[in-house]
Structure 1
Amino acid sequence: MPSSSPSPADLVFDAWLLGCEASAVLWLRSWRLGGGGALAEREGRRMVGEKVEAALTFWPALFWAGPFASPEAFGAKALAHYARPVRANRRRLSRRR
């Protein structure tokens with residue numbers, strides 16, 4: 001019977017990929033913030049708002065993984081919680097203006 005939890009190796013790889021994407025977002029945001037002006041101010045406000053939202057929604061999202069979930073399922077849920085907004089930010093910040 002196949003397991004519904006990802007393997008530890010899958011989790012490590014997914015965490016590594018998320019780290020690479022988060023690093024790209026950090027770099028892109030640094031450029032945007034360094035440019036100054038209204039665009040930088042909007043980006044700074046957006047960034048802080050996203051951090052607050054992620055912190056407030058993290059534990060409720062993990063709660064739905066279930067109290068008896070495996071550590072792998074718990075880890076996968078945590079990675080998925082952060083992967084979606086990180087990916088969206090990378091796409092948004094990578095577009096040409």
Structure 2
Amino acid sequence: MSQICQRFFVSGHVQGVFYRDATTCKAEQLSVRGWVRNLSDGRVEVLACGEDKQVHALARWLWEGSDRCRVDSVRVEQVDEPFANDDFYIKY
């Protein structure tokens with residue numbers, strides 16, 4: 001399996017609806033490393049690193065998110081630098 005890192009920018013009603021918490025839980029279930037944080041423009045940013053299959057599964061899940069969210073778009077960028085941590089966390 002190959003390791004990949006991708007950065008996602010999630011737009012919609014994704015702040016104040018437990019999106020970061022739900023993303024953290026899902027990433028941990030999938031053994032994905034990285035972080036999630038709110039951006040000042042209302043979007044949520046996610047850095048996800050791990051086996052390509054698991055990162056792609058998280059990417060699909062980002063469209064669902066938490067129960068109260070509404071996702072309008074998910075933009076993805078490839079990340080070249082490796083992520084050193086072994087966990088997934090909320091970045092403040």
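What follows draws every value from the coordinates through simple rules; no lab data is involved. In this text, all values refer to a predicted model and were calculated from it rather than measured experimentally. Cβ atoms are built from the backbone, for glycine too; each structure is taken alone.
Calculating distance in nm of label points 7 Å out along Cα→Cβ at positions 43 and 59 for structures 1, 2 picks out 1 as the one with the greatest value. Supply the structure label, taken from 1, 2, corresponding to mean count of other Cβ atoms within 10 Å over residues 19-26 with the calculated value 19.9. Corresponding structure: 2.
Across the set 1, 2, Cα Rg over 2.2 N^0.38 Å, for residues 11-50 alone reaches its highest value in structure 1. Among candidates 1, 2, the computation of Cα Rg over 2.2 N^0.38 Å that gave 1.28 used structure 1.
Can you spot which of 1, 2 the value -28500 was calculated from, given it is helix-only ellipticity at 222 nm (-39500 (n - 2.57) for each DSSP H run of 4 or more, over all residues; to 500)? Clearly, the read-out refers to 1.
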